[in-house]
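Given below, in the form of structure tokens, are the structures.
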Structure P
Amino acid sequence: MSMITVRAITEARNGPLRGTSPKFLSELPVAPEYDPVARAIAKANDSEIAAALRSFSSMPPSTGVLANPVRYHQPIMCNGVPLELEIRSFAIRGRLLEEDIVTGSVDAIRVIFVGLFGRVPQPGERRSFSSLLAQEFNLAIDRVLSRVATFMKAFPDSPADASIQYMASIRKATKDLRPVNTSRPTADLLHDLIRIHLENAAVAGSSSYMRFLLNRRRNVSAGRLTRQTKLFLNAAPQSDPFRAIFSLLLRRNVNSTEAGILQNLGTIQIHHGSAGSNMVARYFATLHTKSASDLFLAGQMALDCARHFGAITDLTEFIATLESTPPGRRDELIRQRAVEGRLPTFGHPEIAAAGRTQRIEIDPRPAIYLSPLFEAIDRGKLAVSEARMKRAAIAQRMYQIAFVEGIEKPGRTGRLRIASNTDFGSWIVQEVLGIDEMDRTLLSYVFRGFGWMMDVREQLQQPIIRPVIPPDPGIVPSPVGEGIIPNLVATVHNRLCAAGAFAATRI
């Protein structure tokens, strides 16, 4: 079925694409009223403390989008040493918990809807919102494919972010400049944000696939690149832009197992509080950027910074170094990098993910990503090539040395244990599934862009500056003694402690 046919069907079902938007696009969640700074100023009896607090009096009450507190305490063993893990787990709008994604009770569409509108969608609204995302992605493919092909023909080895930046320049050159400010109708602004982000996603995914085609045959024409990519997309499910992007990245029509693993990874990453890329989106909204396109471009640039998702690139380079190192010297090199504080994807600038005590705070996301991957391997739903299994095993050894065994530093008492961060699990999943090394931050961008939209909408209501103050207590989930996520973290940890984690096992 062609893109044109899909467009005709979509219009017949939902009305003209540029006609009336769904009513819920006009909704804005109520801004939180919790104001800890104002309360602290009112309670301050010391004049010096009160004066210091007044310098923060312009800060808004709080954020109502995401809260990510420590909710679980899970005992584990590391080489016979008992540890207690303090596990963070997020809630979106106080309505969806991280475990809802883990259990599969909510999908990406539902999470995005709740984050944008602060409520659970009605059945008809969910279908309407899903159709809106699909139609915007399909229309974007129609708009950009030939231009992306021309660009990739000229620069066949360019990464996806270069294609995004190229198309952003074309938007400016063609005067497709619509601002982000409070004077625009709510629905109009949100629809514009969705349009631009899904166009960027279409550009990135198709450029990645065209790079694959050009690597196979350099002399293929731009016209043929366009036709081959369109034929490939026509064979993919056109009602699900995420699955289409997965297929472009894997160079084949993904099966349900692969789609489930990647959607789990992406959905967990839709929002992550005060991450650098989220703050960039907030700043651009506060400054009323003249182009919504610039907001997404800046967020993507922040995402690829060395201390954001640049760790994925660092891990790729370090794995290559370890592959070229004699096996007998690999452990020494891993320990050296850990001692220097330069072990890629271990540690975190905002989470206390390292320590010498028997209590360590960790990010559960690596385990959340790896759990469905391990399940698919064990059930025979996913075959891992020998080459990829070896590379994943090297990453596993890094986990064993940095966290399970711990690091001894001269002059310091006790072993330093460094926990893995989100990029560790994300890299392994994409390595095992076969996503090109150049494209391993792309999925994060596709899903995180919707989180930036949530931030933009709130930021226009009440400008928030970094550091972000505590979330509204009404959205903070209560701590619990046990649950799905800590059990999952312990299970994945135990598997990574043993040899051959990525080989199929009996269940």
Structure Q
Amino acid sequence: MMKTGKQHISGLRDGRTIFIDGERVDDVTQHQAFARSIASVGRLFDFASAPENRSLMTYTAPNGEPANRIWELPLNYADLVQRRRALETWGGLHGGFMGRAPDHVASCIAGMYMGLDVFEAYDRDRAKALADYYAYARDRDLYLTYVIINPQADRSKSASQQKDAFLTAAVVDQDAEGITVRGAKMLATGGIMADEVFVTSIQPLQPGDEAHALSFAIPMNAKGLTLLSRKSYEEASPSVFDNPLSSRFDENDAVIYFDDVKVPWDRIFIFKNLEMCQKQFHATPAHVYQNYQAMVRLSVKVRFLAGIAQRIAEINGIVGFPQVRETLGQLAAEVGMVDAFVAGMEAKGTNYGRYFIPDRHMLYAALTLTQQLYPKILNTLRDLAGGGMIMLPSSVDDFNNPQIAALIGRTQQSPAANATDKVKFYKLAWDAVGSEFASRHQQYEMFYSGATFVTKGHSFRTYDWGAARELVSQMLDGYDLEDELKRSEAPA
């Protein structure tokens, strides 16, 4: 049930159709645009399946076999915390920079399974398909990505009102075996290196969009399925020394096009139902559980960035400056806030049926505030570093030239590191803060959970306004106008 990295990478040689730079990729595991990042995913599976990590990374599935904790369904607070510790450790292997690592969509599908009662009330056959698929993916330790956003076109019109009726993936046919799907979906982050893709819509659909109101999962090598990759930051970063993050953790993003792809009924969880497309996320624990995983990952990432900040201060010999300590103290408080949110949503968790899930409002409060926090943290690192992240040797090849290497040794001085270590560190810092890879991550952290008005809307919707109003009412009930008037009329 627990696959190795070698097994996962071997499974990606399945004939999937991927295009980049005008050409079809023959083998994603060997292509210079993807190979190192795929190897990083392989290391995740190797770590999870290693015997010495079994107690941390696995739990016992209902069939008695060990399964990856990414599929675990916590029954109590202790289960939830134990699963989080596994996710934190896994996230540390990539510094939190793989936002769609295998634990993300697994959390989504697990959350949907926890809400199986919602699917059964809708359609028992679709509920059985979901339950069977959850077990199928768990037992094979699958890496799933998802595409849940429609292509950007005319945002003033719904999916069915676009000029091209099949711009957004929709049903074109159905028969006893299943449905046929045509059209595109976004963003397939991690799709290049995933086993399968979960396809649905998280954006509200409108009446008339029923053909687009689907939820299903299919292998990445399904006939007619094509991935159109964005530019590869990994391919543009041939040296790990020069770009240690983008060369190894570029999970990639892609548009998926369905060219009359056949989907069997036992892979279909929702069929032409507008209401259920929203319910699958918000009437079940799915949206909370998947974004809780994202906050666990982000807590690792901002901790990593705090380490970068503190090392910048050491490298520059400014760690003792009062104003620098103030800056680092503020950063430490902000990173601590993210940790507190994760711990708090666990401590305030509640039962959904037999399962224990994080507190909804505390999650949405965290999403709202961290969208604003991430760019602020990057700016803090920029302020601390000054020109240090810019004035670096052009590439690792400079060290191969003795004349240049000698000049590097003279000009890259630090009280806390030799010239090579200083350059190595600042190359890492730049890749985290200022490279094209880093810019993509800033955009990702600001929008992966939706636009700011969306996350603020979730916060508004889930906050206990009644308790807040009750405090106001209690205060107001403690006095009234008539008593005040009587007191003012009383003789002195």
Structure R
Amino acid sequence: MSQPVNQTVFAPAAGALRRFWIRWFQADPIPSDLHPAHMRRQILAIVLPAMVELILTQLVSMVDMMMVGQLGSWAIAAVGLTTQPKFLLLMVFIALNSGATAMVARFKGAQDPVMANKTMHQSLSLTLVLAVVVAALGYVFSQWMVRAMGGIAGETLEPATQYLQIQMLGFVPLALTTAITAALRGVGKTKASMYYNLVSNLVNVFFNYCLIYGRLGMPRMELAGASLATVLGQCVAFVIALLLLTAGKHYLKLHFNQILRFDLDLIRRIMRIGMPAMIEQLVMRTGIILYVRLVASLGTELYATHQICMNILSLSFMNGQAFGISATSLMGQSLGRERVDEAKAYVRYTRMLGMIVSTLLGIVLFFCGSWIAALYSNEAHVIEMSGGLLKIVALIQPLQGSQLILSGALRGAGDTRSTAVIGGSTMLGIRPLLGWLLVYPCSLGLWGAWLALATDQSVRSIWTYIRYRKGKWQQIKV
């Protein structure tokens, strides 16, 4: 008697899917002293505040873009010209402070609060000195950076330059806040950074309303008003972050007399982990700048469409980044306790939960992308193209989520060199080169640019997974 069709066809497929699922999530046995429910609670205790913080921050960025967009496509394009230069400078500090996150997490796991606090103070001191220099240079060379992004004299160059100069005036408190946030993430205290970023975002939106359009008796400053509103919000966040650290209720306590007292040995240890991450961000941002210049060459309207989709794509990163923060913190703390088995188990669960959320987010973007794009523009062709491009974003969500989480785990182990090689190679070697090939020789225009982006994300995800599975991160000393 022949077997039922559902057994002959679906049983092998189900078995193959199960084997793939086990292999993809590296289902190592859970240590006997850990319970899955307890692990999930610990993961979510870090993830949920971090996700709220990141999503709210990105939502405010989206609201910024929507409010600026009411001034016209030129305003969206002008803000877009400043985004990458600012992020290039800021990501240098975020990457450098990844060394502080990894070390603070290790010291927390080893129950050494003295060294955890010394690391935080050295991170703040280093950030302060470098941020002053970067802010001054950024202000002086603002117009040059806008021109380098493809800005030309006319309706976008001058307002974009003014926007970026105002951002540079608030760069020092922004950089110091990222250093504080990095230290707090090392001890798993993401709720604190959620609070001060929430207040910052509310301040930003309020002054956007007042300064862009000239409401409540304030001057109409248009694009400059949007930039000033952002800086005011960042300054508020910095003040609250300082007050929280001074109170010392989050394992870390700030002593102002310890700032600018440099411990060169500790700084070298921070930079040994942070420098590869910083180089990674410099290379990646260089690749992004080349990519953005490519898209900017397609014209203001298509570039505005691209900016809308990039703004929405940035929101989708927040999920993976939040779970990545959890992976970084729990990986570092587990290795500080010399528990490699515990580290693997936490990464496995973090990745599984994160990819479930990524898949759900992908479904929303696939079917509702056009509706979301309509919040930015009322031009039918812009909405239609944005909806199509967001389907590409939807399809790469699981891979994107996996890559961000495993990269966070590697950074928590101090393996920032591998993430630098992977991120730099794909961002500089795939996205701009393949983008140019698909945009011009293949005549795919903006679609080609986004197919190149999807390819970059996919290759990076698979490469990161292979690196994690090799397990070399287990031998790294910080």
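Which structure, out of P, Q, R, was P(r) over Cα pairs in 10 Å bins from 0, in percent, for residues 113-160 alone derived from, given a value of 21, 31, 29, 18, 1?
Q
If helix-only ellipticity at 222 nm (-39500 (n - 2.57) for each DSSP H run of 4 or more, over all residues; to 500) computes to -15500, which of P, Q, R did it come from?
Derived from the structure labelled Q.
Hey, Cα extents along the principal axes in Å, for residues 201-288 alone derived from one of P, Q, R reads 53, 41, 21; which structure?
This value belongs to structure R.
The numbers here are math on the coordinates, done by the rules we state, and not lab data. The model shown is predicted, which means the values in this text are computed figures rather than measured ones.
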